[in-house]
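The data blocks that follow each hold one structure.
Values quoted throughout were computed directly from the atomic coordinates according to the rules given, and no laboratory measurement underlies them. Not measured: the values here are computed from a predicted model. Cβ atoms are built from the backbone, for glycine too; each structure is taken alone.
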Structure I
Amino acid sequence: MFKLTSQEKNARAGVLQTAHGSVATPFFMPIATKGTAKQLSPTELEETGAQALIANAFILSLRPGLDTLAKHGGLHTFMQWNKSIFTDSGGFQILSKSFLHKANDKGVHFKNPYTGERHFYTPEDIIAVQEQVGADVLMTLDFVPHYNTALDYIAACTKKTHDWAARCKKAHTTKQLLFGICQGGTSPDLRKESASFINSLDFDGIALGGLCIGEGRDLMFDMIKISTQEISTEKPRYLMGVGSPEDLLEAINLGIDCFDSRFPTMNARHGGLFTAKGKIDIEKSIYKHDETPLDENCDCFVCKHFSKAFLHHLYKTYEPIRDRYGNIHNLHFIHNLLKETRKAIKNNEFHTFKKEFYETYKFNKDKKTTFTYA
C-alpha cells in the first residue's frame, strides 16, 4: 500500500500502491475537478510526468452523474486515464458561498452549481459517491473553516471533521484507499489534536487540509511541523492545495509526500510560467524578440519547439492554445522538479539539491498564500 524507500532527515521517498499502479512519492497531482485537467488530453497529461490526478466526486455526481459514470465502468474509463485517481469529498466547497447552503452535525446542504437545487449529503453519502465514481483514493468529508475566524468556531469545525471522519471510516467497505483529513486552522493545539485523532483512526493516508488559504508561508509551515509529528511515519502525508515550486520543496523538507493544486495551471492562464530562474510573466515586452526557449534545460514539448517570443505573441493576442502550451510547460516543470527531488532523496542529496535550486529560483519569500484549489 505505502512503503518508504529512502529518507534524508524528514524528506521522504517511497511508493504508494493503488489499484491502478505504483505512484512514486513525493508526487504532485494536477486538478481534474470535472474529469479532465485544464486544456490537456490524458496523453499530454501523462507526457508531463503526471502519475495521478485529483477529481471532485461531488461535482461529478451532479454532472455527468453517477449513472453515466457507471455505464462507462467508472471515471478511469470515462476520461480515459489509466493511472491513479484521487477524489475530493467536497469539503473544500464548504468555503464557497456558491456551493454551501448550510451544514449541521449530520451533514452538509450543498447547492447544485448547475441548477441551483439543494442536496443534502452525509459523510456516508460522500463515501458512497466516491466509491461509485471509482477513484483509487477517497477522502473523508471534512469541515474547512475560513482563515482568521474565531477559535471557538475553528474548534467546532475540527470536532465536526473528527466526527465525520469516524463515520466515513465506518461507512467505507471497499478495497479503495481512504485518506483522513486533519483540520485545526492555525491553532497549534487544535492542529496537534486533529492530527493525533485522525492518525488514531488508522486511515490509509493522512491529509492536511485547511492550509494555503491566506495564512502566509511561515504559519503554514509551522502547522505542517506540528501535524507531521503526530502522524505515523508509515502513512503517506498529503498537503492539500499547495503547488508552487518553492512551497513544494519546503513541505517535502518537512516530511510531506503528496500534493495537489491548481497553482501551475492557474498561473499559466495568466502568463506566469516557471523557469529554473523563477516564474516569469511571458506577457512582458522584454520577451517580444526573445528567441530562446522558456527554459533551456526543459525537454517539454513547448520548450523543444517554441521561443519565448512566440509564446509572448500567443498571450498578447489571446490565442486559446496559449493556455494549453502554458499548462504543458508548468506541469512538466513541477513533475520534473519532483522527479529530481525523489532522485536527490534516494542519493541522500536532497538538502544540497534544495539549496542549489533556491540559489537560482527567485521568488518572494514573504508572499501570502492564497486559494490554490480548483
Structure II
Amino acid sequence: MRQPFFSIVIPTKNRPDLLRDAILSVLWQDFQDYELIVSDNSNDEKTKKIVDQFATDPHLKYFRTNQELNMPDHWEFATLKAKGKYVFILTDRDVFCRGALGKIHQVIQNFSQEISVYTWQGLIFEKFENETGLLRAYLKAGKKLEVFSARQLIKEYGNTQRVDYRFPLMSNTCYREDLAAEIRRRHGRLYFPVGPDITASFLLLSYIEKLTCLSEPLSVKQKIKDSMGISIAKYGFDFYLNTLRLDLDNWCRYVPIKASFIHNLIFNDYLMVRAMVSGEQDFTDVNWATYFLRCYEDLIYYGIVGFVKNRKEEFIKKWEDALGEFGSDVQSQVKRRMRRAKIWFSIKAYLAKSPFLPFLRRIQNRIFFRQPNKTYRTAPEAAGFQV
C-alpha cells in the first residue's frame, strides 16, 4: 500500500458537532495525498453517526478504543494508527484553514533542507453573546518562513517559560513519522502525562537540530466553554489528574512547588523531558526566579477568575515554602520583579471577568495584531470555506 504524504489524526471525545467541522475542514482541502484518521474515545453513538456521514470518502479511517482512555493514552493510541510520512494532530475543536495542506506540502517540498518538524500560527474563533463569532489572533500574523534552532528554543523556554507558534504544540504542528518512531523506540511513547502536547513538543525539539516555522495562520481553534483548558482554569487540575492515576509525587516530581496548578505542572513536564533525554536532572541553567514569578501569576490570575480562589492560602504557603529553599539571590530577584508585576497580574485577571471583554478583544485584535474584526457564523466559514 502506498504511503500517504500526510496523516491527519483527530482524537475525539463527545463533541460530535465540533468533530464534523474538523472533518469537513480536511475533506475540503485542495491537496489530496493524505489519510484522515478519526479516533473515537469510547463515545456514545452520536460521534459514530457523524463519522458515518463521511464513510464513503476513501481518505477516512475510523477507529474506536475498547475502553475510555485518558488524553495522553488516547493521543498515543490514535497517532500509532498513522501511516503517512508526516503526522498532524487536529483536535476536534480545530479546523484547517482553506488551502492549508497545500501550503504546508509546498513548503516541505520546496525547502532546501529536509523538514522534520513544521509549525505555523493559528487563530481563535470565539463566540460571545450572539450567534456569530469573532476571529481573533494570538500574535501579529505574516507570511514569513523562518528556521529556528531547536536547542535555542528549549533554552529560551527555560528562561522565559512562555511558548508561541514556534513551539510544536501539536495543534500547530506536523512532524515526520520516522522521527516519532525513533522517540518511541528510545522512550516508549511520544505523548506523556501530564500534558501530551507539552511533553511531545519538547521531545520533538530534543531530537532535531532545526525546525521550520510559518507566521501565517493555517488553522482555527474554536473556543468552547467545556474545553479542557477552561475547565481546568475554573475547577482545577485534580479532576484531570485523577484520570492519569498518578500520585502527587509524580505530578510534581521535578518542580519545587508541590501543588497542582497550571504553570507548575507544565514546567514539571518540561523538566521531566529534559531529564529523560539527558539521563540526569541538571537544571542549573533554568531561570528559577521566572519560574516562581510565573507560578505567582497563576495564583493571582486563577485566584480571581478560577479554581485557586478556594485554595489560595494553601497554594501560597507551598509557593513561599519552596521559594524559601532557594538562595537569597533568587529570592531577591523574585521579590523585586513581583513588585512590578503584581498589579499587572491583577489587572489581567479582572479584565478577563469584565463585561467589556468582547470590546477589549476587538481592540487587541485590530490594534496589536492587525487582524480585521470580522465575525462569522461557523468556524469553517471563519477558516475561509464557503459554507
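Tell me which of I, II gives -14000 when you compute helix-only ellipticity at 222 nm (-39500 (n - 2.57) for each DSSP H run of 4 or more, over all residues; to 500). Matching structure: II.
Have a look at I, II and say which one yields 39, 34, 19 for Cα extents along the principal axes in Å, for residues 205-260 alone, as calculated. It must be structure II, since only it matches.
Each of I, II could give distance in nm of label points 7 Å out along Cα→Cβ at positions 61 and 117, but the derived value 1.4 comes from I.
One of I, II was used to compute percent of Cα pairs over 25 Å apart, for residues 125-236 alone, and the answer was 19. Which one was it? Intermediate values should be presented prior to the final figure.
On the way: I: 19; II: 33.
Going through each structure in turn, the value belongs to I.
Taking Cα extents along the principal axes in Å from the coordinates of each of I, II, which one would give 60, 46, 40? Only one of I, II returns 60, 46, 40 for Cα extents along the principal axes in Å, namely I.
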